[in-house]
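Nothing in this text is a laboratory measurement; each read-out follows from the coordinates by a stated rule. For clarity, every value in this text was computed on a predicted model and none was experimentally measured. Cβ atoms are built from the backbone, for glycine too; each structure is taken alone.
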Structure I
Amino acid sequence: MARVVVDVMPKPEILDPQGKAVLGALPRLGFDGVSEVRQGKRFELEIDGELTPARLAEVNQMAETLLSNPVIEDYAVRVLA
């Protein structure tokens, strides 16, 4: 069994109101020195059996069609050791 992580983030040109809200809250909570916050999503998938190149391609297809909105989000797929 393999564990694959899909990280989804807003594209750089897309406004991130949740990230801005976190950025505004940090100094009020005593955390200084942060200049930007972007908020995204993380999906962890457990894949049955061997993680072949075909299965990894299928995970990329999942990320593109269901886990992210490719118009406004970028995604990255990585395998956990």
Structure II
Amino acid sequence: MALDQSKFTALILLSAAEREGLEEALLNVLAPFSLKIEEKQKISLRGRLILGILISCDPAHVLAIEEDLNQFGAQQGVDVAIDYSEEDSN
């Protein structure tokens, strides 16, 4: 039996006016899901925050994750964008 060697990832980009606790709040949105944070980068310039989080996750969870992130963005008044990729790791 061959194992599926593909890796599904989502790049989450958040842009907002910088304020205390925003990164933690975003991570709390992701906490209920079975995923792995692959990389996290943060840029803070002139009072603005750009946060990038690369996660690997089950493609079946994508709609639920996206829905929760969009709701978070609307509630917090921040911009959230998500980009997906499936990479062959053979």
Structure III
Amino acid sequence: MDFQKYIVEQALVIVPVLWVIGVFLKRTPRVPNWKIAWILVVLGIILTVGILGFSAQAVVQGVLVAGVAVLGHQLLKQTINKDIN
């Protein structure tokens, strides 16, 4: 799949950054699990706005990169733990 149709190349670097931040947040006892995705969306927007400048496209790109980070993590996690309900 050609990600450049949906996510600009400059924003792709944010995906692994958000993934690592998500891992650290998961290990932080004070952060409830339901807040992690929201925090990553906000950080994704902030980081893409920092890279691309403030625009509607940058906000959408932030949501998309956060979505890729969260979905990628969940796919990996659920594939590894597929036998555990």
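Worth a mention:
- Distance in nm of label points 7 Å out along Cα→Cβ at positions 32 and 56 from the coordinates reads 4.5; which among I, II, III: I
- Taking Kirkwood radius over Cα pairs in Å as the measure, the highest value among I, II, III is held by I.
- Comparison of I, II, III by relative contact order in percent (Cα under 8 Å, 6 or more apart) - largest value held by: I
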